[in-house]
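So, here's a batch of structures to check.
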Structure I
């Protein structure tokens, strides 16, 4: 029954992408316009509850199906996958680390898309080095007072709540032991969304700087109800985020490959379609191989997550390989299309601009390589 539901959801998303997303994606992206209508349809499809358990009103999809869903969305427009990723990372933290009361209070509304979440982790001086965050949370009676700033926050402007990482014990040794996570609901007192950040790609989605200016947050919004658990909570959720980013890379690479192989059969030079030229065939073969390898690595990492096993190495490998493959495939697609690939009349230039985000998002690929190496060494100690 669950597998049938998963297939039905993915098929519905595929139809949505083909019918509603692909025809308007480039126009919205070039205007850097938030896709309110598309997001509303995603809400109607139940996608904001994709991985939220059915008992809390969600679809309860497996992570394998979730990865396929993200690939389909990104095949149409990668920014749409970003709207869901940050929201579902927050939902994952609450599902697996929140109190019973927090799950009952937040998850049904998040599954329905009535509450839309994001992850406020990165700071102007602290990206991959999470332990270096400076945002603080000080207990005052029934509230915590949060003070600090966050950078590159997705869903900050159009969402309604954020999972905020803050230090409840700035002097803790090791530093990560002093980090806690809070479910911060937006209200008239804050958080303040100070500005939207202009980007090379990944447009149409709000990526913002967020200020926490002596913001009172109820103590009941400390996720899990215990201080010092935030680092563990967010690291487990980032495994899901890295699978998401890897799946996005597969979707963008797939779209680029489909555009390239279709064009190669239609465009003629020297009296024959360019797909009959060996140089183009070699590029298409390499693109297709990288795409399939990336797809299988994402599936492998998602299967491990579904099995309840730790998958930091597998998710890191999938994210590292798929994002690098996406960058190569989108560049080669531009080469196949030649001058047309460089114009805004074809979507390949959008795929090319979106690709670098996956090499940076959810931890840079250099950080992924370190995570992978440390994990491999830990598993293979002599």
Structure II
């Protein structure tokens, strides 16, 4: 029999009462993180950001007891046990470095992805937290998208047999934040990092990657990786590939739009495919899955749920950190685990530069 309880939502953490300090008051914090935490019953005790007025407004909206003028003041609050950091990648390492100085009361940090703008700096930040005994989690939230969690369960139960091919096709137009202009790195670092990490979550570590890119006709600031295609090569023959099309046709220039994200996995004993609901945000469009297996020939299974990636998946990313702190274990998506995704991003950029497949160990060996 096929069990359709696929664990699309993670179990709640064993402790919810840790006092959380939020650093950042932009969209992802005020409209996503804090909404998810409220729904999950997490205890957000304070907030700070670069704009104190925004911090106060967000605190009032979400019933947060304290709004500090600076994040340094928040870090000095000895009642804060967990940090939720939502600042741009170039600013995040410095926030974490300052947080480590408060390891007497800060027990865990949930950082945004990418953890830094390079593998080398992400490695340094990870080591710093490990040496301080602070649990570092990274908000690779696509792992907690409901269809991706369900797919992971389908794979683990063997319904598809041995995976042979996995693909993600994205035709969606991101809203690039102003800080995206600073790096000379765009889609791979900011958007593809979701898909690269998801492939690692589903299939493990690839041996090499080949990437190809061109600029996005719509994005006017300087960049080289707008529309990006890449292939991950696995030792067992599996291939995983994505088309990250942030142009998606002239949908903003007068033509009709066709916006979507689809994924598909073909195995030796079955096949699964689905959609990601995120492009419909702020409308609540649940992600989907349907799969077929030789164990029950000729049938497509299509379980459904009401939860959506934004904001419901973010219960899981904070929940994994709360659990890790409570149980003194490593977060499911730890800083150390995230280094594998950062190395893959770095390998993609080297592949663009040198027009060749790049082995992941080239990156990790150089930066040890």
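Quick note: the coordinates plus some simple rules give every number you see, no bench work behind them. From a predicted model like this one, the values you see are computed outputs, not experimental measurements. Cβ atoms are built from the backbone, for glycine too; each structure is taken alone.
Compare mean count of other Cβ atoms within 10 Å over residues 111-118 across structures I, II and report the one with the greatest value. Of structures I, II, the maximum of mean count of other Cβ atoms within 10 Å over residues 111-118 occurs in II.
So Rg and Dmax of the Cα atoms in Å, for residues 239-286 alone, computed for just one structure, reads 14.0, 44; which one of I, II is that? Please report the intermediate quantities before stating the final value.
On the way: I: 14.7, 50; II: 14.0, 44.
Label of the source structure: II.
Structures I, II were compared on distance in nm of label points 7 Å out along Cα→Cβ at positions 23 and 319, and the highest value belongs to I.
Given that relative contact order in percent (Cα under 8 Å, 6 or more apart), derived from a single structure, equals 20, which label among I, II identifies that structure? If you can, show how the numbers build up before the last one.
Numbers: I: 16; II: 20.
Answer by label: II.
Match the computed value 14.6 of Kirkwood radius over Cα pairs in Å, for residues 71-166 alone to one of the structures I, II, and report its label.
Details: I: 14.6; II: 15.1.
Computed on structure I.
The greatest value of distance in nm of label points 7 Å out along Cα→Cβ at positions 223 and 255 among structures I, II is that of I.
When helix-only ellipticity at 222 nm (-39500 (n - 2.57) for each DSSP H run of 4 or more, over all residues; to 500) is computed for each of I, II, the one that comes out at -18000 is I.
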